[in-house]
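Got some structures for you, see below.
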Structure I
Amino acid sequence: MRFEKGFTLIEMLMVIMILGVLMGMVTPRFMVVRENAKVAAMKMNLHNVQLVIETFHAEQGYYADDFYEDEYGWYFPGGIENEEIGKLPTNPWTGREMDPDEFNAEDYEEESDISNTVENGPNDIYGYCPGEIRYGVWDPPGTWYPTHYGLVGIQHSGVSVRDFDAEGEVLVFVLHN
């Protein structure tokens, strides 16, 4: 009887099948981790934009209505006043630097709307492109400039970045003053 070294066809097929099952279990988890990393990058973008807004407020004494009229863009790193905007954050879903058009200015109806984090509330928004930032402001009656703002990031499905509380209720991620 002759013995040859090597694997039989059945053994090779079993190894391939086991590897396929393992890959099938790992791949969906990898996609979730990847999406969570993009959401974390979006939250970091919101924090960076908030720093720009607060720096602008400290130097100019007011909050701007939007990113165009009052030159928030100059306060991003590398910006030169009255000449060019600085380097805007990178959109986690496209991988490219954000455009000023991706900062969507909107007005709040009430001051309490700014910190509202409930599902279907004023900060639970739909219909934007992934990676965009909604800059909401509230102008009290009789004032020239907004006194409060809220920043909401948009995730992959075009809805507000959200988390869940201990009871499983949706909490919209909002940065505000």
Structure II
Amino acid sequence: MKIGAPTETAEGEARVALTPESAERLQKLGYECLVESGAGAAASITDAAYEAAGVKVLGSASELWSEADVIVKVREPSLAEVDAAPEGKTLISFIWPAANEDLLAKLQAKQMSVLAMDMVPRISRAQKMDALSSMANIAGYRAVVEAGNNFGRFFMGQMTAAGKVPPAKVLVVGAGVAGLAAIGTSV
């Protein structure tokens, strides 16, 4: 079975669904891994790094969608990607089905099997597949880092010979995965 990762088409998306490390683990389980040339560029992963890991680098998205049995993506595919995709593929990606009825209809028309990673329940048995919580954890951490960058003075309190700088006061709204990560980072 061939697993392929195309270049993400969403604007500003720097993540990639398949890294050389994850590809090596999949290959040990007997899968063949494919990536579109440049798929990892925004994440600072070169085609050479994929090739060194035994991943086949393909020249175009259409070539990848044709050759792979399973397509892995971070963000949901665009309607244009689905239109260009061959029928009967398996797609593993964030899909947001409640907000993407048109996308679901196109995927169904193309007879695609879809695993919506955003719909994996947050239970112990599914914890290894809970990509949504992992991304929320990173978002909470990054929110505090970005806020600290824009704050304009020391985030942590400072005591110097010239005086005392009080620490920043941080308000985190929400106590979900992202909120708890933000609280932990800001303390």
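Kindly point out which one of I, II the value 14.3 was derived from, the read-out being Kirkwood radius over Cα pairs in Å, for residues 56-135 alone.
Checking each candidate, the match is I.
If mean count of other Cβ atoms within 10 Å over residues 16-23 computes to 20.1, which of I, II did it come from?
Here the read-out was taken from II.
Name the one structure among I, II that Cα Rg over 2.2 N^0.38 Å of 1.51 was derived from.
Working: I: 1.51; II: 1.27.
Traced to structure I.
With FRET efficiency 1/(1 + (r/R0)^6) of positions 24 and 40 (r between Cβ atoms, R0 = 25 Å, to 0.05) as the yardstick, tell me which of I, II scores highest. Mind showing how you got there, number by number?
Values: I: 0.45; II: 0.95.
Structure II comes out on top.
Every read-out reported here was derived from the displayed coordinates using simple, explicitly stated rules and does not represent laboratory data. In this text, all values refer to a predicted model and were calculated from it rather than measured experimentally. Cβ atoms are built from the backbone, for glycine too; each structure is taken alone.
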